[in-house]
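Please go over the structures that come below.
Derivation of every value follows stated rules applied to the coordinates shown; laboratory data play no part. Remember, it's a predicted structure, so these values are computed and weren't measured experimentally. Cβ atoms are built from the backbone, for glycine too; each structure is taken alone.
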Structure P
């Protein structure tokens with residue numbers, strides 16, 4: 001949730017490429033910190049590959065202009081993106097990918113309910129039509145629950161450092177989707 005706030009607020013102060021490149025730097029953090037949380041030393045190959053993945057993101061996305069607030073929001077977005085995986089690593093062995101994903105989803109849903117009650121009018125939910133409910137269902141199931149499960153299965157199977165290298169496909173996918 002904080003990640004989304006950082007991205008939205010960040011693009012008010014920075015071009016989207018700045019935020020994208022910051023988030024695309026996650027392989028470096030996961031390559032350095034993930035193995036320690038897994039009880040291993042960082043892999044030399046992953047540490048050498050991570051900057052190449054980040055450089056590829058810079059080549060695809062560019063850099064863009066920003067101010068100090070944009071840099072701060074970009075750094076927060078990067079921290080949130082890394083924390084999503086790094087907080088899961090210590091509990092993956094005990095709970096497994098399904099357990100970690102289920103807990104992440106229900107905790108996020110609980111936070112969203114709380115925010116809705118505080119900042120929105122819950123009665124507005126009655127005005128949503130079938131199309132909006134279908135879109136919310138798709139986002140909840142496919143974009144959130146299934147994506148979390150697939151990501152946590154990948155982290156459990158290959159480790160946080162190697163999984164972080166897979167994030168390098170995001171800028172290419174975004175560029176392809178945008179053209």
Structure Q
């Protein structure tokens with residue numbers, strides 16, 4: 001799929017092929033966040049590599065890349081949520097009964113990462129990745145978590161049809177102590 005005049009192409013990539021792109025995905029991730037004063041960028045990128053590598057074995061994993069020519073300018077990946085993942089543990093406010101039921105692991109897709117190189121941010125690449133990824137999913141809904149104080153990002157997600165459902169505590173080793181959680185209906 002080509003998007004407008006920027007000549008960005010989007011491609012779906014399976015887990016086996018995504019593993020071979022891991023170094024490039026880490027480069028895009030590091031570029032997307034840039035230098036943050038007082039942070040060791042390698043720590044954050046290494047943590048991303050660990051998360052991204054672990055995700056490769058998840059059910060129905062899929063990566064969507066955005067390229068212009070040979071350059072990878074962004075990506076998104078996610079996977080089907082399993083009941084035993086306990087994704088919604090500690091959600092505050094507590095959800096209504098049945099909200100956390102995954103019904104065989106095909107109810108919810110986790111949009112785990114969406115990253116765009118700094119030079120390509122604000123040009124529609126993130127939205128293109130988002131739409132391409134979600135359009136190919138067969139789950140009923142999608143979920144994602146975000147930095148709890150990134151209000152501009154929260155507003156963007158809400159414009160894209162996501163609803164904030166609360167906050168969840170960060171897991172051991174997580175970058176933040178808590179995360180804002182969003183859900184979006186797909187069907």
Structure R
């Protein structure tokens with residue numbers, strides 16, 4: 001039995017490469033870039049620090065003993081897994097994060113307000129009574145079959161509202177997923 005090394009394609013039209021060797025080379029390049037940056041010593045100061053401990057008990061004592069209610073004092077939190085950290089957002093100031101949070105809340109509030117208008121209008125237009133009043137020929141067609149009438153009265157408004165809410169979810173997640 002032969003053991004095959006994992007392969008990957010680094011680009012759309014690029015040939016397959018040995019994954020381990022390719023990723024090892026990329027790691028060495030990144031490691032060398034970090035070493036160069038450390039030698040230059042020119043880093044932008046941030047309000048965040050990561051402290052490591054030899055023992056877990058030491059980390060717990062530090063996290064529980066250095067708590068402060070003011071922003072001008074030292075606040076501690078156990079660090080998350082490094083893969084869970086959005087490293088590009090680490091350098092944002094706390095004030096900037098609060099402003100961004102309020103902007104997102106405002107945009108979501110406006111979206112909710114303006115999304116209610118078409119949802120309410122569509123829900124009222126899809127009611128059986130409204131269909132009979134605005135489109136009489138369609139109301140007569142619905143009245144001819146009890147199953148269609150039951151679907152229009154009970155199912156149609158709910159299904160359309162659920163579909164519009166799913167569309168909203170796609171619209172909100174679309175830019176994030178790209």
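Upon calculation of relative contact order in percent (Cα under 8 Å, 6 or more apart) from the atomic coordinates, which of the structures P, Q, R produces 37? Matching structure: P. Given that helix-only ellipticity at 222 nm (-39500 (n - 2.57) for each DSSP H run of 4 or more, over all residues; to 500), derived from a single structure, equals -19500, which label among P, Q, R identifies that structure? Source structure: R.
Here log10 I(q)/I(0) by the Debye sum over Cα atoms at q = 0.08, 0.11 Å⁻¹ has been calculated and equals -0.29, -0.55, so which of P, Q, R was it run on? Structure of origin is P. Which structure, out of P, Q, R, was distance in nm of label points 7 Å out along Cα→Cβ at positions 35 and 147 calculated from, if the result is 1.7? Label of the originating structure: Q.
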